[in-house]
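Heads up, there are several structures right after this.
Values quoted throughout were computed directly from the atomic coordinates according to the rules given, and no laboratory measurement underlies them. If you're wondering where the values come from, they're calculated on a predicted model, not measured in any experiment. Cβ atoms are built from the backbone, for glycine too; each structure is taken alone.
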Structure I
Amino acid sequence: MRIILALLTLLLLPLGATAQDFGRLMAQVALQPLPEGETPDIDLLLRTQWKAYYNAGGTHGFFRDQVRAGRIDLNEDGQAELFILIDSPAWTSAKGQPLLVAGWTTRGWTPIGWGFADSDSVFVTSERIDGWATILTPTQALQRVGRSYQAIDRR
């Protein structure tokens, strides 16, 4: 029995050593459908980043009702960053659906990170890099590197 336990311990040790800790979950980013009213700032971001697909037909075209958005302050400066998720079956991959993180500038929303997620599994963790919180999804961690976020595959 001791030999079996020793072998199991040896097998499990490398898994624990290679797993990266991104901090504990602090808050869930509430990704909700876009409101019925006008959202010109978000619409401009969607038209800019997905020019050929937003409000277009075809296989990969999507409309407002297939977009989820949420806001949370990632660097505790009092200004919430914007999260956009394309919630369309045509855009679903093994990693999830496209997730865009944007920061507000004098010219409007500017992308600061890209990744994959699903609508109810985007979290901000306690880990901070240069004052910016790490973002955790089921398949990726988005960590601040320089002036933007870099996605790191978790599986």
Structure II
Amino acid sequence: MEVFESQYDWIQRTRESLFQYCETLSPSDYVKENETFGGDSIRNLHAHVADCYRVWLGNRALGKPLTPITPESINNVQEMREVFKETNNLVHEFLNEYKGKWNHTVQVTFNSGGSLEVTPLWLFTHTITHEFHHKGQIVKVGRKLGYVPPETDLIEPSWVKS
């Protein structure tokens, strides 16, 4: 397996532990807006993460005309899981498209008309670190709501023995 596919596999396993945690939240707490985080809810943060993958990898790197994800279109954790199934497919398409071309330059454009030259390695790194940044916020919001989260750091690979 290619190294970035392995890395994304670990990210998906870590995301799964976060989804399982979110399933312990009441449905109202999952969508409850929290003023400490600029009015964001756990659902909104999750949607923002998925949308980041869509915008940077789908729209900008692959040139796909993907519509933005709106948090209001997602009502619960199960629906968010479905959004991330699509996200996983998009990430794998990106990884296949740029396999072996990680340091080539990609021109990405913005709605404002501006553009930026980056590498696929930068794009992939940006999206996965962005997810982990918001994963920490999701756990913090859950704690503030009174839920005790599991360990959500990167899940150890299955071949590691304790």
Once distance in nm of label points 7 Å out along Cα→Cβ at positions 23 and 119 is calculated for every structure in I, II, which label goes with the largest value? II
Can you spot which of I, II the value 3.8 was calculated from, given it is distance in nm of label points 7 Å out along Cα→Cβ at positions 47 and 143? I
Across I, II, mean count of other Cβ atoms within 10 Å over residues 55-62 reaches its greatest value in structure II
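Here semi-axes √(5λ) of the Cα gyration tensor in Å, for residues 31-110 alone was calculated and came to 22, 15, 11; which of the structures I, II was it taken from?
Values: I: 22, 15, 11; II: 27, 14, 10.
Answer for the origin of the read-out: I.
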When helix-only ellipticity at 222 nm (-39500 (n - 2.57) for each DSSP H run of 4 or more, over all residues; to 500) is calculated, the result is -5500; to which of the structures I, II does this value belong? I
Computed 20 for relative contact order in percent (Cα under 8 Å, 6 or more apart) - originating structure among I, II: I
